Structure I
Amino acid sequence: MRAGAAALDAHVARRAAEAGLDLTFLRTIPGTIGGAVRMNAGCYGTYVSDVLVEARVVLRDGSMVVMPKADLDLAYRSSRLPEGAVIVEALFAPPPGEPAALERRMEEQIARRDASQPVRDRTAGSTFRNPSGHSSTGRSDDTHEMKAWKLIEDAGMRGARIGGAIMNPKHANFLTNAGGASAADLESLGEAVRKAVYDHSGVTLEWEIMRVGEPACREG
């Protein structure tokens, strides 16, 4: 199945299900296929790397190349996409499934997401990566207590606020604009969370959100 990089993850998941192809893990991931490939998005036990065959990419010099999955070196929330390159299309080889069963699975996933995540608040999704080696996707290694949301909660930062920015009370790893937050509010709160977690547990959280522009404050 081919999908353009600008196609919404949820739309691709639905169209795949209609065709009897299982990309259900994409249904609850916000954003587009290009971003999902770039960050090796994953949910409910499946990563993009499990189903991706290749990506069509425009390089900085304007040339277009096809990059096999192996060349992208996909890992947890990362890839080795060349600097300045833009993904324009992805080819997937998802496993087959019965359309009605795939639709039911997606409905269940949506219900689980809505029960645990602030989907109607103004967030950019998950803010910090889980520490290296600790999955959030439901795989067999997802048995550890060392997850970003729990580290934040244990450090007393659930609900922490700077200006209009708040660490969401419903899910501690969602940096949220509670109203009128500036970029400086959001980044300053994120850095305050990183410091609090490090002081409490000795773990340095890494941003999962890709920030653009001049930093509002010094990291560390």
Structure II
Amino acid sequence: MNILVVDDHPLYRIGVVATLQDTGQDVQVIECPVVDAALARLDAGLHADLMILDLQMPGYSGLDSLTEVRKRRPEVPVLVLSANDDPAVVRDCIDLGAFGFVPKSAPSEQFHAALSLVLSGGVYLPPTSLSVAAPATKAQQDAWAKLGARLTDRQRQVLIGIVQGKPNKVIARDLGLSDTTVKSHVAHILDALVVSNRTEAVYALARAGLSLRDLETAPPPVH
């Protein structure tokens, strides 16, 4: 398993690498002090199962580093690390297609949990982010429990694209569908999850404990 660690602070990279090596998995860690170096390695053919990315990187401000990575290498799952754990920042990262967010102040146990969930296709949200969200309604809880049976195979494929942060046009291109058809599928997915937008859909999956693997192996819909 290849994991790219992209952080400009050597001491923090050392800590992340040590934590990764402590997982007991066969992990090959590639360290990069700047985003452009990581992208160059990927462009040169490196296969990465995961990128662990610090938001505050040289040459980039705000969410620009994540935006650039998602634009250039959308196939690479990204787990964001940041000293800024403002729930609004977490939400923006998920909206851009990050598969998880871990505050730099988090204990190693939380990092391990995030790593395990993201590598299995799930979306990890820090407890501080979930705690400020409105409690799930009974209708939402019931809908999430029956989600697999409420979506067609195609709708599950569209939902996977949503989790990966892909715009409707990209999902349409990848699946060979029209933009109108994808828009219709997205509307049905939001209705099935009892949410009002794409980011809330990703949060709903995280709160329900559902991963991409769960979506891919869900039972057929009930007609």
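Just so you know, all these numbers are worked out from the coordinates, no wet-lab data involved. Since this is a predicted model, take the numbers as computed values, not measurements. Cβ atoms are built from the backbone, for glycine too; each structure is taken alone.
When distance in nm of label points 7 Å out along Cα→Cβ at positions 34 and 202 is worked out for each of I, II, structure I gives the greatest result. Computed over structures I, II, Rg/Rh (Cα atoms, Kirkwood Rh), for residues 106-145 alone reaches its largest value in II. In terms of mean count of other Cβ atoms within 10 Å over residues 50-57, the structure with the greatest value among I, II is II. State the single structure among I, II that was used to calculate distance in nm of label points 7 Å out along Cα→Cβ at positions 42 and 170, giving 1.0. Going through each structure in turn, the value belongs to II. Supply the structure label, taken from I, II, corresponding to helix-only ellipticity at 222 nm (-39500 (n - 2.57) for each DSSP H run of 4 or more, over all residues; to 500) with the calculated value -15000. Among I, II, the structure yielding -15000 for helix-only ellipticity at 222 nm (-39500 (n - 2.57) for each DSSP H run of 4 or more, over all residues; to 500) is II.
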